[in-house]
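Read the figures in this text as sums done on the coordinates, not as results from a lab. In this text the structure is predicted, and so the values were computed from the model without any measurement. Cβ atoms are built from the backbone, for glycine too; each structure is taken alone.
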Structure 1
Amino acid sequence: MKTNIKNFTLDELKEELKNMGEKPFRAEQVFKWLFSDRVETFDEMTNLSLDLRKKLEENYRIGKFDIVRKLESVDGTKKYLFDVGDEDGNLIESVLMSYHHGYTICVSSQIGCKMGCKFCASTGIPFSRNLEPRRNS
């Protein structure tokens, strides 16, 4: 399984690229593409050489969550089903609940769940793993 390149801090990414024979400033370029420009493919990183883009594609993936389905209840509750973009096709659910005093949100941090909340589809999915962190520096 390829590593999600968004999991690296800037310093860690500099080290990764250094180990690939690249200059450390390349990590800053990649970081900008990922977190400022929000590209979805390495090919969009046009100020990087074709060779570097190919190396990145071979070794990493750009993690993102795509909305598979959105449901809205008459009480204002919104459920989102996300594809986590891994090789196993895992899905997670997040729920936004509206109350007279404000909002409550349930955000999945795991594939599957052990809690058993009645309102959540994740209850029916056996626990598999924790989601990967996304860290910014």
Structure 2
Amino acid sequence: MKKTLRGHHLLCVHGFRGMGYSPGFVERMKDIVTDIRKPNLDFPIKVVAAFDDACMACPHRGLEVCEASEGSNDHVLSMDGKVIRHLGLAPGSSYLKSELISLTAEKVEPDDLDELCENCSWLPYGVCKEGIAELRKRK
């Protein structure tokens, strides 16, 4: 089992609470998040700044770019890049899930999301910061 996740989704998985862009997207994210949150399950995750496993179920996915709104593709790519750089990862490389979770717990504080996820429509709900805070407590 190998997954592909875009940079910013490495953070989203910790705050995911069942909200999403469509029922299909929510189900896809639920499947991904379930595997990520299983403590005894480890697998490789390819980190990208591009469409990933979650995007495949998003109603805003165009042929090559996110079409949620004008500028949305640039916005998600910007978030991907910020998270990838913050975690010290190489785009296109694969890492064990356990390694990515440890890096996130060590390097990301809840308030870092104000910059890493700036202008994300989900940030005001607070669930992402809660998810990162819970992750840090567990580690």
Structure 3
Amino acid sequence: MSLKIRPIMQTDKARWLELFKAYIKFYNSKLSDEQYELTWTRLNSDYNMHGLLAEKDGQVVGLAHYIFRPDTWEVEDFCYLEDLFVDPKARNSGVGRGLINAVEQIAIEKGSKRLYWTTAEDNVVARKLYDQLAVIDKVQYKIYLNQ
């Protein structure tokens, strides 16, 4: 089985939307149609949001969204892996690892000194992979504004 990681293209919208909606549902969240459209537009413009898709045997089975952000401790931007999702039928086949490795390579090429991401504490399947690739460095706190 071949794995190919590539940038999102305009022709990917329907499959990207299926995967992104499944990702949002996985986290028991909801987004408006306008937010899905805004994210798609940002991913396909000069906005500082980037996307990759994973193809396994010619079928799109995973996505990753990432951004670069300035940091007060380093000259180079840090890379934040905002979203990572693999179709449940393709899990445990190297897709998630492939997407993370691809974002890592992009970050290295840009000169970034850090790639980081967050996940839910109870996302034990994903955390098994993450524990192999990265270290837990900090605890994240959130204040949800204007809700």
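With Cα Rg over 2.2 N^0.38 Å computed over the structures 1, 2, 3, the top value is the one for 1, the highest of the group.
If helix-only ellipticity at 222 nm (-39500 (n - 2.57) for each DSSP H run of 4 or more, over all residues; to 500) is computed to be -11000, which of 1, 2, 3 is the source? Of the options listed, only 3 reproduces it. Here FRET efficiency 1/(1 + (r/R0)^6) of positions 10 and 74 (r between Cβ atoms, R0 = 35 Å, to 0.05) was derived from just one of the structures 1, 2, 3, and that gives 0.95; the source is 2.
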